[in-house]
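In structure tokens below, several structures.
Every number here is computed from the coordinates shown, using simple stated rules; none is lab data. Being a predicted model, the structure only gives us computed values, none of them experimental. Cβ atoms are built from the backbone, for glycine too; each structure is taken alone.
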Structure I
Amino acid sequence: MSKTAAMTPDTVSDTTETARWQDYFQLMKPRVMSLVVFTGLTGLLAARAPIHPVLGAIAVLCIAVGAGASGALNMWYDADIDQQMRRTRGRPVPAGKVKGEEAATLGVVLSLLSVMFLGFAINWFAAGLLAFTIVFYAVVYTMWLKRWTAQNIVIGGLAGALPPAIGWAAATGSAPLNAWLMVAIIFFWTPPHFWALSLYVTTDYAKAGVPMLPVVKGARETRKQILIYSLIFTPICLIPAFTGLGGPLYLAVAALGDLVFLVLAWRVFVSKAGDAADPRLADRALYDVSEDEKAAGAKAARNLFAFSILYLFALFAALLGEAVVGLQALELLK
């Protein structure tokens, strides 16, 4: 899909009301930002390297601001797409609450501030990773991959997977294997997570012309790809327990979570998820689907989507908890 002269970010975002600070905050995708902050903090502490609490807080803040910058740039450029989809038409730019050029300016300014501050205050390796993440998400994914290929969220998922490595680099100035294992977990989690969502919002993507996998290859192929990526993702979740990154708690969470994840992925595979045009109830929340037989498959996709969020949080919570305990033990041994 290409952007047309009839519908650009700026033409979509003609405002008729004064924007509130909450509208600008929503530009930064706070829900996504919270996940980025959490995984970045986990990477910072999982490195188990001495770092002053103030510097650690600065690093996490810069990661958060960088994520917010990416979100603002994404909302600016995708305003034409967002306006056409039920899930996103209430966002600040397509809803006319914030002008497109304001969203773009905010994104650029926050990008520069987050990268430069992280570089000067912490180290330039971490800053370089943050800069790469912002550019990859805002330019490579948003402006190119999302509108060009059904593999958009597979390749583009790298941007959302990098915060743990940035956090680790902030603490140590390097990013060893364990840092990249956390990146790999998020990277391979992304396809089944987003494809499960796309199975019950396919109508939105088709209307907006976004070549998501269900739109291009159909629901059946999407269900198969969800299962394939789930079979790749779940073994990777176990690896940190054997590299020193995760301990017994992490292994227990990963083993149990893997089992549930695979069961839900299998249910999606054997269901008819995505076959219904749009199983969501009119004017209801994202997770609400109708009760007819065609929507039964959509519930399987919805359940996998919801559990995937919980599972990723549980994995990184286990790593974070064990890292904190490990750091406390190191302090006692001094």
Structure II
Amino acid sequence: MNRQADISIIVPCYNADRYLNICLESLKAQKQPEIEMILIDDGSTDATGAILDRFAEGEPRAKVIHVKNGGVSSARNRGLELAGGRYIAFMDADDALEENSLQLLYQHAVRSGAQIVSANHTLFEVENNRRVQVEVEPVVQQPSEIIKEIIHMHRIYNNIWNKLYDRALFDGLSLDESVRIGEDAILNLQLYSRAKRVAHLPEYTYVYRVHGSSAMAGIKGYSDAHQPMLRAMSGILLAEGVKERYFRDYLQSCVWIDEKERGIRACMDTFDARVRPLVMEGLCPRRIARQDERLYRLVAGGHFPAFYMLMRIREKITGKRWGIRR
């Protein structure tokens, strides 16, 4: 391209021939701003590569790269290496963009100076032919508060699709290729830590297609699958010097992920051996927030499982929701 694109949109594609044409047509329909489509064929064994090549023949904005299969994070990192746009966007090969979605995100980023602009999205359940709108309530304005939401597995802020990022935020950053589940959250944790100004739009700009072949479908060993993400999250919070600030939030996330699969009692029976070491890793007791000191002492002293079980029993009796989160 003769001049810098406004947006580089990176699309990793692996054995996506069933849904890929829908994705590509929605990309082609984005007329403004000036975009470059970086389409990474991640070693597909179906017709994905041929579909991409055929599409690029008639679409001058598209660039197709065929690589050996290395996983979605590896493909996205390859796309980041090639991206020349002022802003970066990501898309999955089985999803779709709403009309003018990139224009909406871009115009707001330029107008507001926001380094990250997110928007609402729609879940499309393929098997049921049903659309479900997903929105942020309430909208979080400060990056530090969004970091808390990411730790809590927020269903919008965790994802890297349906967002526009200032390319400068990626300086020295790439996706952690050792993390297979939650890699989006790990990257966003770092990007939002760097961002000074962020924004969220109420428009629905992205369609996330849910089907039997989706990346999150049929995960076995939910807790074990998420441990690399939790370890990476701990490392980032420590490197940023903020793990103590988010102690309560990180503790709840670790407990929730384990409890979701194994149940309350099993989670608490193995808490001190399984969860506690990760939560306590690298913490400086003197930096724990005053309001979290009691909770910290319960965890440090080995009394948290009994406390947690008591609180959950009280929750069931009173009908009032209780959680670690403030």
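Looking at structures I, II, which one was Cα extents along the principal axes in Å calculated from, given that it came out as 64, 40, 36?
II
State the single structure among I, II that was used to calculate mean count of other Cβ atoms within 10 Å over residues 59-66, giving 24.1.
This value belongs to structure I.
Where is FRET efficiency 1/(1 + (r/R0)^6) of positions 51 and 99 (r between Cβ atoms, R0 = 25 Å, to 0.05) largest, in which of I, II?
Working: I: 0.05; II: 0.70.
Of structures I, II, the maximum of FRET efficiency 1/(1 + (r/R0)^6) of positions 51 and 99 (r between Cβ atoms, R0 = 25 Å, to 0.05) occurs in II.
The value -12500 for helix-only ellipticity at 222 nm (-39500 (n - 2.57) for each DSSP H run of 4 or more, over all residues; to 500) was derived from one model only; which of I, II is it?
For helix-only ellipticity at 222 nm (-39500 (n - 2.57) for each DSSP H run of 4 or more, over all residues; to 500), the value -12500 is produced by structure II.
Ranked by distance in nm of label points 7 Å out along Cα→Cβ at positions 107 and 163, which of I, II sits at the highest value?
Comparing I, II, the top value of distance in nm of label points 7 Å out along Cα→Cβ at positions 107 and 163 belongs to II.
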